[in-house]
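Derivation of every value follows stated rules applied to the coordinates shown; laboratory data play no part. Remember, predicted model here, so these are calculated numbers, not experimental data. Cβ atoms are built from the backbone, for glycine too; each structure is taken alone.
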Structure P
Amino acid sequence: MPNSGGRSQNRKNMIQKILDKFNIASLNKMQLAAIEAAEKSSDIVLLSPTGSGKTLAFLLPLLSSLSPDTPGVQALILVPSRELALQIEQVFKQMTTGFKVNCFYGGHATKTERNNLTHPAAVVIGTPGRIAHHLRNGNFETGSIRLLVLDEFDKALEFGFREEMSFIISQLKRLKKRILTSATSMEEIPAFTGIKNPVELNFLESRSPVASGITVKYLRSDDADKLKILFALVCKLQNRPALVFCNHREAVERVSILLSDKGLVHGIFHGGMEQEDRERALVKFRNGSHHILVTTDLASRGLDIPEIEAVIHYQLPTTQDIFTHRNGRTARMNAAGTCYLLLAVNDHMPPFIRETPEAETLPEKNKMPPKAPWRTLFIGAGKKEKINKMDIVGMLLQKGNLAKEELGLVEVSDHASYAAVRGDKIEKVLALIRDEKIKNKKVRIGISA
């Protein structure tokens, strides 16, 4: 039986192998503190900004708690949104732990989820509404669940999941550890969580609304309409990836119309869209088919959209927390980024910005950004049709006559797949593969609008 020193070294080796898969040199202070606390305490409250690496901070201790000899669900992760659930699932799979993971959320076929639960995964990730549905219908047992993660708990409360979370936790009779994460400080942890005398790890930087690595700038319009300065700023940024935040979906649509009129290719993202359309917008943003995503605060947390260089507050955030979460989309994991505040002629700087930001200067003449080098190919089959990334890569390189450098990011979801293809090659590729089969199945293939 290995001694404590041997176990510690094994754990370090395991962590290093996982970090190598993500091309991360070392864990940050927050992640190290979370792992250390998990070894000593049964309950942890982790307060840390968006983009600081909380997912690995709880997945690494979670992994240490799993046993290959224990059947059934061993760990449950509750999240407020479908996008966050899928992001965590992707990270866990990339860790290649040998443990199965399932992901459950609204908008997903309940029949498929029930089938998955006939042989439940060691780790289940899901939104409170969908997990509560499965528990009420007796679709999986909770007796083997020892660890509960409440990720982005503050957001889950904001979304109105208190009742569902309370019900779920009441069904978990054999919990040994609870980990609660939040991007905002909380005056009181609700009693229904069952968290008592937790170790609190606070990395919120003394409530500073601007994290290190972020430069704050502002632009002021000479009238009440800020669309002109938004267009001018986007032109100055050229093809740097940027999120444009609005407070309401109507504003998102209005800004989108302006950008379309100006010939700027972009995506939109808000809660009024169909799930498939939201997913497609994120895919095309990630793969570089467009560099602008106009969104509500739905995109301020829990989305897998890395390498954002600029956050544009087209409409001013109403609270410090909203400002912090929006900004957390850039300067992630110690990278640098810039956030821009767009002010109408009579707008005042938000009171939580204690120092006046630097004024951004705009060129006298707008220069349109170059056309994005990539376009997105849609393939009407995914994981549930037993299609994987290598199937698509192989088809595009062999049948589509693409060179490796002409194929970009490939993503496979449940019933659809997307591939970034060089824009000057995509029409020719489509003509070559339009009638091809994948895994001996005819699938719909087209250029994503």
Structure Q
Amino acid sequence: MSLLLRQGRVIDPANGIDAVQDVLIDGGTIERVGASLAAPAGARVIDATGKIVCPGFIDIHVHLREPGYEYKETVATGTRAAAAGGFTAVCCMANTNPVNDTRSITDYILAKAGSEGVVRVHPIGAVTRGLRGEELAELAELAEAGCVAFSDDGRSVMNAALYRRAMEYTLPFGMPVISHAEDANLSRDASMHEGVVSTELGLIGAPAAAEDVMVARDILLAELTGAHVHIAHLSTAGAVRLVRDAKARGVHVTAEVTPHHLVLTEDAVRTYDPNTKMNPPLRTKRDGEALLEALADGTIDCIATDHAPHALAEKEGEFDHAAFGVIGLETAVAVLLDRLVRPGLLPLPTLVARLSADPARLLGLRSGSLAPGARADVTILDPALPLTLDPARFHSKSRNTPFGGWTCTGGPWMTIVDGTVVSP
């Protein structure tokens, strides 16, 4: 069936479009983008007046938890959360149980996505067997099975020689190694950022250097090997500086930032709310300003949620014993529109680019564009939509968000995957 999106503000950074236009979808592809398009016979017409029509948003850092931790999240619930949050594709990390370090687990995830998922799912394979950091996983097998990148996210590969070999091994595939940049020795037993606030609260903190040291190492290894290294959840001003300098030297390094590191600081931890506990931890105001500047100027390539669901029991109790991580699929777009775009801190076209064209380019995905012939994956935003972020109404199985109760103006209005409306 044909679908005509009429009179929306089309923002398509991949093709340099920012204008009020119509978008015609035929089947699973974009047919045309232009002014006053005629609706084919039998087409469904959606009035997008006052709305923002964008290429489908892509979250390249999500934990779907399946297989093994279905009590936290599943492919079915996670992809429904993604659709509700305006995402048409997600890339899921390998720290499942069993770990996604063999073809059989990748096949399982893709089969689940095909039968139960409502958005596209791109698996990310492990760098090392069992995420133990001791020997390489079957990287060629994982690439052949459909993985789009490799990462031991959740753990840092501390063995530099092994990480070098992993980078060299990926060169024929042209796929990135995604770095969880954390020196485990510097951050041992930490539950928040090391600084004045951690001292006042009596909590062990991880210094910014725990991230900076590993970002520097991984950039040097990428420079040595010529491989593509992608730095996950960048959180410090020092790491931003290292990435910016490396890009200027021509090193193939890219980076992402999370919404929570853009809009929250270590001061949020003063409530001892375990939903403000994540890894890397919330940093200082200066770090947040450096991250926002880097996102705007392209030093940071994309926004990723690091959606990390946990059961309520894992987030209860004392702060320093609670699990690390927060969910983000259903809050990211609304929070970013309200706290960054509305105050003029980040231009709307830049936000759209960092959520669509840029992550697609980074991973070589056939998405992120509204060009004729492209996949009909579309995110439509309502910049005036009043929202209260209510975890009780989330599609995700988990509720661990620091944004519960926030009121926002602007959010996802409709999500279309392969020409089919999947949300609302």
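With helix-only ellipticity at 222 nm (-39500 (n - 2.57) for each DSSP H run of 4 or more, over all residues; to 500) derived from the coordinates and found to be -8000, which of P, Q does the value describe? Only structure Q yields this read-out.
Computing mean count of other Cβ atoms within 10 Å over residues 192-199 across structures P, Q gives 14.9 for structure P. Largest in distance in nm of label points 7 Å out along Cα→Cβ at positions 280 and 320 among the labelled structures P, Q is structure P.
Given structures P, Q, which gives the highest value for percent of Cα pairs over 27 Å apart? Structure P gives the largest value of percent of Cα pairs over 27 Å apart among P, Q.
The value 20 for relative contact order in percent (Cα under 8 Å, 6 or more apart) was derived from one model only; which of P, Q is it? It traces back to Q. When distance in nm of label points 7 Å out along Cα→Cβ at positions 176 and 200 is worked out for each of P, Q, structure Q gives the greatest result.
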